[in-house]
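Structures given as structure tokens follow.
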Structure I
Amino acid sequence: MKSDYASVDNTQWPPSIRLPLAYNAALEFVDHNVKRGWGDRVALIDDRGPYSYRALLQRVNRCGNVLRDIGVGVGDRILICLPDGIEFVTVFWAAVKIGAVAVPLNTRLTEEDYRALLSDSAARLVATDTHLAVPFQRLAKSVSFVCEVIVVDQRSALSTSLSGRMAEASNELTAWPTKPEDIAFWLYTSGSTGPPKGVMHRHQALIHTAVLFGQSVLRVSPEDVTFSAAKMHFAYGLGNAMTFPFYAGATSVVTGHRPTAEHIVACLCEHQPTLFFAVPTLYAQLLASFEKIPKAALARLRLCVSAGEALPEDVARRWVDRCGVDIIDGLGTTEMLQTFLSNRPGEIRFGTSGKPVPGYTLRLVDRTGAEVSSGDVGALEVKGMSAAVGYWNQPTKTKETFVGEWVRTGDQYVEDDEGFYHYRGRRDDMLKVGGIWVSPMEVESVLLRHPLVADVAVVGRRTQEGLEKPCAFVVVKDDVQASTKLKDDLKALARSQLAIYKYPRWINFIDQLPRTSTGKIQRYRLHDMFLE
């Protein structure tokens, strides 16, 4: 009998994954749970309450029918700029099911950021909430292509513009017969220069991450309750909050609120998850904010997962000492969709990114592309079936990152004698702040708009907890006096024009920036001179 779902052979190691010729990921992660008799299980709990797998399927089908009626076609992009919740999940899977391309966006960007993303994607439709509706409606009128904006209201299931149509739509929806290699969704990532890059992922990517990491490493089961503080517009959060739990028939807890330490602990206490996912910055904030994590928050917790940036060894040890729950650190990239290098339960080495996840192949190479000798630092490259096909409309960047089957991560690592990988920094100048890539040049361009600034360089600086944050070195114009007020003004300028996580936490005044003979900023000298 023809099957719409993956066939996974767990008797092999790594598990063997076979997909049918016609394969739509929405069937795997939404329809399948109802088909196997789990329709009454709770699929999702958001800030308003629980939703069963049957209710989720009906919502996805209704939304998919509405999108088709609007005129969204196969391959059309749908920008999803929504907080984590049932609306995000509904629109994402509806887009995938009708053969369109779901494109989640960070909800904390500026209007200029959204202008660039809308123009780059040439989206047919934007799904957003009341907070961002006006800016997107304004932007949609300014582009040369047809783009409709659907408003999703957080105060109700869906706003009148969509809920009314969904109420009249059918609960039945036939999935578009996509192939495993067809594009299902994009995730935007920032580069060190130039416009943001749309990372194009295939339908097959989701099942490979769910099996190879979600099952083989995390062992997610139907009895698990997952809670991801990392948001679903990130690759990390997308797997944690949707594909890992949905593949297993588990329950996912999400929140649309900002992940403050207080709110996260309140969610942990209320929902008592078994798996908790966050970035190192949040783990450090939780330790700093709570001398003792409430027992209710830890009542059912069996494992904590960290990714997005390197987990400092001290943070990891203090978390285990205080909470009594293992925490595993790993590495994934937007280009590979999820974690391909990780510690695992029973095999944890603090201060490392662990070992390769089964099903992925890693290598460390020098600048000529030759593999380095054992114990030497090299650039990390990876291959696996969850790899993206490339960057949207950026052939040069695609060729730089995707080399045959291999994907260049830009990270430097060394492998020890026991097979653990130790992080040694980036090959480029990018910073990773709270698990999000930040381009120094973007921050510098904003600070240079201040009339008293002559030159500026931004580098990463470690906090006492070992977490990386932006630090600016500023050269003021002649006859200008550096002052505390000017520092405050520069921080305020950055906050007003950049996403909040990008603003420099420190401003240091300097007479002259160190540069090469060709004028390139020698950022390593700033690290050596000021940040050791």
Structure II
Amino acid sequence: MEKFRPYAFSFLAGVVYSSGFPTGFGSGLLITQLFGMGMLLYTLLKPLSFKSRVLHTISFCLSYNIIGFYWVADTLAEFGQLPYIVALLLSLFFTFIIAPHLWIFTLGTHLIYKKGYFLKFIEQRFSLFALLAAFLFTFIEYFTPQQFPVMIGQPWAKLGDYLGWAPIGGIPYYSFFSYLLIMEGIGFVRYKKVSYLNIVAVFAFVVSNPLLKKTPEPIGKDLEKLNVRLVQANISNFLKVDSEKGGYASVSQVLKRYRDLSQMPYDKGNLDLIVWPETAYPYAMQSSKEVGKTQVPTLFQDLALRHDSSLFVGGYDSLGFREDYFQSEYNSNFHINSEGEFENVYHKHILIPFGETLPFGPLNKTLSKYIDNISFFSEGKSFPVFKIETGHTFINTICYEILKPEFLREYLNSIEFRPHALINLTNDSWYGDTSEPEQHLFLTTWRALELNLPIIRSTNTGISSFINVNGQEVKRLGVGVTGNLDLELKLARYAPTIFQRYGFWALMPVWLALFIFQLVLIRLRR
């Protein structure tokens, strides 16, 4: 055990880092992720062997996995019907892929110490190195694909009402200044050096956030209030899966619950929009036939006509009969207008590996013959805009797509005008009563902050909610609750944000200004 003692510090770092995000122990603290990542980077920026660096990173990721993603084991045990000890052991493999950007950090710090002139540069010009490292860490973290995208700047969302830089630079700004503060802390502890410019820059960034925060000015005409009903049927995963396999009793129970909730009285006038969550309707539909009312299930026609309301329904869109089931369906959101007719459909673009697709490219079709119920989803291609009878317009994402800022930027930049809101359909029933729904929702709030775009979030088992442009939850229906979340919304359209237009690269002017300023100061000191 003695030889593993040095790695206890990195294990503790993972514990501290995890506490900055929602976990089974609470909603997360604001600055602990800075201390946790600082502890890891302080360790990696030492003259260690490559093996030692790898073990430090594994130790960090192990505790991060155990605390932050404990629900992976619970999910495997409950829904994979595995003995808990087997599920726990399998979930530990997630340690190696939970934070792929950290492996790049590990390799990068090792290469620095292999090149002696880098060490001399770090010791003599730590202020410049801090700026370079903060930028590179932010770049790598932002663009490295992650199954569950977590960035060090995300806990800032707890201060959503004050984040004036969010629509300008998005998460990259907050990650960059977080890493810059970490690097200055490392410089002070290790070299007893502090760059006053960098410290002042971080301080100015923090102080200027509330000064820059203001409600965006609406564009376009003013519309009436929108009455929305989010139906949270709280269908258990076992019941849901059996209904999708055609179990008659299960189908009847699922549809009855959705119908009964949808038909409940609404005491604030007429409903304008009823939303069912991801894959709520168990049967596949076929929107490509481009026919009218006759192809819409009677249930939806009745609901639309009863409430004189549009419907958004999560379901499966079939591409028609195929001998093999490879890419024969889309995970979809159907828009049915108040006349009970198909109006539009969204197909999910970003599919979850091993759940909705396989990550093996040209081998997928062959493998799909042997692996059932995983690989037959097709990727969406279009970016539709949904318009309902009230004049309100929406874009749509399904499940984890909303966690991808570059995907949302592409969506918004490809359409002609800004929508009033984003509707996100999700099914978190796989995860039960764990911290995953809170984590999923927490990371979702950044899209509202970055894009000045309200989010209407409809889920099967919770958390259904409405998030305003400040990233604040206005109303929610919690995990495990069966019911409706009825919303009376005053929505407006807002101009595209700087972050929507430029994304990560909006960080460049700030970083270049600081870097050039540092060079000037160094020259003046000579």
Structure III
Amino acid sequence: MRRILTTAVAIALMGGAALSAPAVAAEGQAKIDPRTADLTPSGDASDVAPQAALPEVADLTSADALTTARRVFSGKARANDPSATLALRDLWAKKSELSGRALAQAEELLARPTDGAGDPDGFGYTAPEAAPVCNTRICLHYVGSTADAPPSLDWVNQNLGVVDSIWTQEVDQLGYRAPLSDGAKGGGPQLDVYLKDLGGQGIYGYCAPETRVKNRTASGYCVLDNDFAQAQFPNATPSDNLLVTAGHEFFHAVQFGYDYAEDRWMMESTATWMEERVATHVNDNRQYFETSPIYAPYVPLDLFSSQYTFQYGSWVWWEYLSSKYGTKIVKKAWDQAGSLKKDGGKNSIAALQKILKKKGGLTKTFAKFSAGNLTPAANFPEGAEYPFPRFANGKVLKKGKSKRFNAKIYHLASSSYGFAPKNSKGKKWKLAVTVNGPVKRTSPAAVVVVHLKNGKRQVKLVKLNNNGDGRIRVGFDSKKVAVVSVTLVNGSTRYQCNRGTGYACAGKPLDDKARFSVTGRVTK
């Protein structure tokens, strides 16, 4: 069902209640949460107090990786801990730096359930394994007793069928590489999937890299909760939780065949995007909306945060790309990010630059994405079901009036402002928009969208000069125009890599907090 942007909707965009969001914002915004901002501020937007700095994730030491993994798998995970898969990925990558008791603890955590009975955290099977249920590419392992036992053999077979179906979708149909074979581990060359009671640890499932194969590729195994009991996982049915979890985690096993050390945000965001391919009816990934670029546009696209779930929320970026260019574009990104000789060997952002080079470039694509997010139905196949986000700020303008907004914007982030007409009837009335941004080499962009009352949108890119400045005039007839949005974009992809941050290439962004201003003036 198509959404019509009425005057009421335009007003909703410019204020009112919405999803809650973390208290993190770009400097210069009128409120910490831009979607609930009062758009009748008492002073200029530049007068507001600076907001909290964006969180960063330091490169873990081996001791940190071990401590984090032990915490995650003992059921004492903190809100700022990574997923079980990435906790084990990090520990596995750092294991060679450990020795003595610390090394033994790491090996216990990385062990398969069938090998981990001696795990002091109690994470291995404590009963003999039953005969696994296998086909030619997957083996399902389980036990017949203890809390780890599945509810029935039918459930075991259902797990095998689900994982096999996901293999068909992700590998056979979408064209991704199959998980790398582990040789004879687990009894044969198939991908081994273990059923275990994970709900007590607050874990749905995980996959772990196990043996390095070539360059930065690895074989591994996966573990899924043994029953997805609703007492432990109340948000969906056991079957739906199984489908979503298996789709997400299986894709991590696929990723290990490209580059197990790829940027964390790319690993999690594309795995969350994959949920939409294999379980579109479940919509579990919508729980990350509040930390997505739709509702938290002031946060860099490539941030992996140990405090919030931005890396999961960024699945909407891949959803936008795949709806615009087809699902194969995500695979093309992984082909560019892969570590084999035939791959591109690039970090996540460099991979995006490569695949979008002939499609207008990353900056222009990201700018249109950011502007379109104000009306989700314009960007996403299911966007008509999404809540409307809010502007960072806005103003209702009468004839001859003007308003200026200032912002400091992080890299690969945006800030949007709304100008609504009042008593400017007739096509002679225009809104003159002036944008002042940083210099061209930092990749600034600005997009103006005229949202008409009949539901149509007129999208215009503002041409910025070498100094980052540009102007444009658009219609402002109050009989036809609901609101004019101006989205300011910091499209910078300049980093000093390997600086231990949670961004692409673990790099330090060079152009954060770029200064922008936008002025709207009603004129003839």
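Every number in this text was worked out from the coordinates using simple rules, so none of it is lab data. What you see is a predicted model; the values in this text were computed from it and never measured. Cβ atoms are built from the backbone, for glycine too; each structure is taken alone.
For mean count of other Cβ atoms within 10 Å over residues 406-413, find whichever of I, II, III sits highest and give me its label.
III
If mean count of other Cβ atoms within 10 Å over residues 262-269 is calculated from each of I, II, III, which structure is the one that comes out at 11.6?
II
Out of I, II, III, which has the highest value for Rg/Rh (Cα atoms, Kirkwood Rh)?
Biggest value here belongs to III.
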